[in-house]
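Peer 1: The next part holds the structures, each set out as structure tokens.
Please treat every number below as a calculation from the coordinates, not as lab data. Quantities reported herein were computed from a predicted structural model and do not represent experimental measurements. Cβ atoms are built from the backbone, for glycine too; each structure is taken alone.
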Structure I
Amino acid sequence: MADVLHECVWISGPSGMLRGQLGYRADTRLASGASARAAGTLILSPHPFMGGHMDLPLLRSIADRIADQGLPTLRFDYGGVGESDGQPFDVGGAMGAFWKTGAAPQDPGLIDEARDALAWIGKQVNGPIVLIGYSFGAYVATQIRDESTPAVVLIAPTIAHHDYTGFTNRHLPTLIVAGEGDFATGDEQMTAWADALPGPTRVEQIRDGDHFFRGSADRVAAVCAAFIAGLTHEHAGTQR
């Protein structure tokens with residue numbers, strides 16, 4: 001993937017500047033106004049309380065594979081992570097609330113930051129943005145999607161810890177990538193939830209992937225890239 005360029009970018013967030021990484025192929029025109037089904041992708045990290053950041057090997061692999069197909073990608077760090085502005089998290093004080101309720105007091109702010117990142121990449125490519133979220137990032141994707149979102153990819157969604165009851169994909173192509181033996185959400189619970197979604201849903205289970213997909217990053221990236229490459233203007237029926 002020698003032709004994939006990586007550019008450090010800065011995004012204005014609710015509490016300061018967020019550091020991001022824009023990836024695109026050398027021959028890709030940004031802000032081209034293309035009328036394709038998807039014009040770019042936003043990749044959303046796991047929760048910073050759990051060590052989530054944009055440079056996780058899995059996220060880098062996904063970004064490079066998709067950018068190599070000609071679709072620009074944006075990753076970013078939430079405020080207080082890496083070089084992004086913001087106060088360091090009081091992880092100890094918030095973890096108790098996270099495990100009791102499935103949410104942390106900082107979560108609404110993280111979701112707002114993701115909305116700002118979505119608006120930023122939308123201006124760079126001038127078109128619809130596929131949302132790809134990993135772990136907590138999958139939950140964020142369901143919260144920031146709107147009518148213009150062409151598709152979502154939910155990797156190891158934490159449905160046992162976050163409230164997905166408001167998520168419906170009736171007209172939204174959805175890929176769910178689940179690791180076999182995921183400690184965050186059991187296989188049976190994940191399957192039951194995916195089967196109940198009303199819209200076009202594809203489920204890919206990664207054998208021995210658990211929640212972290214160690215050793216499986218390339219496979220997950222290939223699955224995500226193939227799904228996005230297969231998007232068309234019209235989707236008929238549900239894929240399972």
Structure II
Amino acid sequence: MALRVLRFIAGVLLIPVCVAVTMTIAGLLRSVQPESAGTIPPAVWALGGGFLAWLLIYFVLPRPVRTYILAHELTHALWGALMGAKVFGMKISREKGSVTLSKTNFLVTLAPYFFPLYTVVIILGYYLLAIFFEVERYHMWWLALVGLTWGFHLTFTVSTLAQHQSDIKECGYLFSYAIIYLFNAIGIAFWIVLVSAATVEQMVELLSTDTCAVATRIWDFLARISVKNRQ
């Protein structure tokens with residue numbers, strides 16, 4: 001019971017952080033200028049094209065549910081291993097899956113909803129191949145695959161969260177949704193940096209400014225309420 005209360009409080013406290021990250025995304029988008037009037041950078045076309053290609057696949061063709069379930073359970077296992085847990089077994093079927101771990105925590109439980117496993121594999125694979133081969137000529141195709149796999153993650157995450165999920169109930173709804181939104185929003189901010197002239201330093205600066213702005217507004221709001229209660 002105490003843990004649920006603490007997670008609820010943490011979820012409430014994370015809401016302003018989610019707002020600040022959203023403001024940062026908006027700021028990054030405003031700062032991005034096209035290379036020339038009426039043009040869109042090729043990287044944006046590639047990333048967006050991959051994303052749109054996945055939407056077409058998702059809504060027109062049979063959905064690869066088993067492929068998602070595999071990624072879901074592998075992500076549980078990966079994050080469990082990173083947190084020092086032992087993986088004892090995994091089961092995958094067309095409708096559901098499970099993984100047995102020696103221990104878990106909220107990050108392990110919620111990881112599949114904010115960690116795009118296939119996208120991370122594509123990104124790591126590209127940079128590992130770049131050590132041994134000339135891969136620059138395939139850069140746009142790589143971005144398209146990033147967009148496609150992240151679209152895979154986003155659509156299945158949304159559709160899965162629309163159903164009853166024991167993972168979400170276990171960690172508490174407010175806390176779970178705040179964590180999932182926060183990490184996915186940070187991922188979007190990184191995609192903007194990836195395909196535009198925006199930099200990580202600029203993103204961090206915007207996030208710091210926006211966090212302070214949100215905190216200031218909350219403090220002013222609480223101060224006004226306190227003054228009214230004293231009157």
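Peer 1: For which of I, II does relative contact order in percent (Cα under 8 Å, 6 or more apart), calculated from the coordinates, equal 20? Before the final figure, lay out the partial values.
Peer 2: Working: I: 20; II: 35.
Going through each structure in turn, the value belongs to I.
Peer 1: In addition: Suppose Rg and Dmax of the Cα atoms in Å works out to 20.3, 72; of I, II, which structure was it derived from? Mind dumping the intermediate values first?
Peer 2: Working: I: 16.7, 48; II: 20.3, 72.
This figure was derived from II.
Peer 1: When distance in nm of label points 7 Å out along Cα→Cβ at positions 105 and 129 is calculated for each of the structures I, II, which structure yields the highest value?
Peer 2: Numbers: I: 2.8; II: 3.5.
Going through I, II one by one, distance in nm of label points 7 Å out along Cα→Cβ at positions 105 and 129 peaks for structure II.
Peer 1: Of the structures labelled I, II, one was used to calculate helix-only ellipticity at 222 nm (-39500 (n - 2.57) for each DSSP H run of 4 or more, over all residues; to 500), giving -26000. Name it.
Peer 2: Values: I: -9500; II: -26000.
Checking each candidate, the match is II.
Peer 1: For distance in nm of label points 7 Å out along Cα→Cβ at positions 145 and 185, which of I, II scores largest?
Peer 2: Details: I: 1.2; II: 3.1.
Checked I, II; max of distance in nm of label points 7 Å out along Cα→Cβ at positions 145 and 185 sits with II.
Peer 1: Given a value of 1.00 for FRET efficiency 1/(1 + (r/R0)^6) of positions 17 and 121 (r between Cβ atoms, R0 = 30 Å, to 0.05), calculated from one of I, II, which structure does it belong to? Kindly include the intermediate steps, with their values, before the conclusion.
Peer 2: Values: I: 1.00; II: 0.60.
Derived from the structure labelled I.
Peer 1: Still on this structure, please answer the following. Rank structures I, II by distance in nm of label points 7 Å out along Cα→Cβ at positions 9 and 41 and report only the one at the top, that is, the highest.
Peer 2: Working: I: 1.5; II: 4.3.
By distance in nm of label points 7 Å out along Cα→Cβ at positions 9 and 41, the leading structure of I, II is II.
Peer 1: I've got another one for you. Could you tell me which structure in I, II was used to calculate distance in nm of label points 7 Å out along Cα→Cβ at positions 65 and 81 as 2.0? Intermediate values should be presented prior to the final figure.
Peer 2: Values: I: 2.0; II: 2.8.
Of the options listed, only I reproduces it.
Peer 1: Identify the structure, out of I, II, from whose coordinates FRET efficiency 1/(1 + (r/R0)^6) of positions 49 and 217 (r between Cβ atoms, R0 = 41 Å, to 0.05) was calculated to give 0.60. Working shown, then result.
Peer 2: On the way: I: 1.00; II: 0.60.
The correct label is II.
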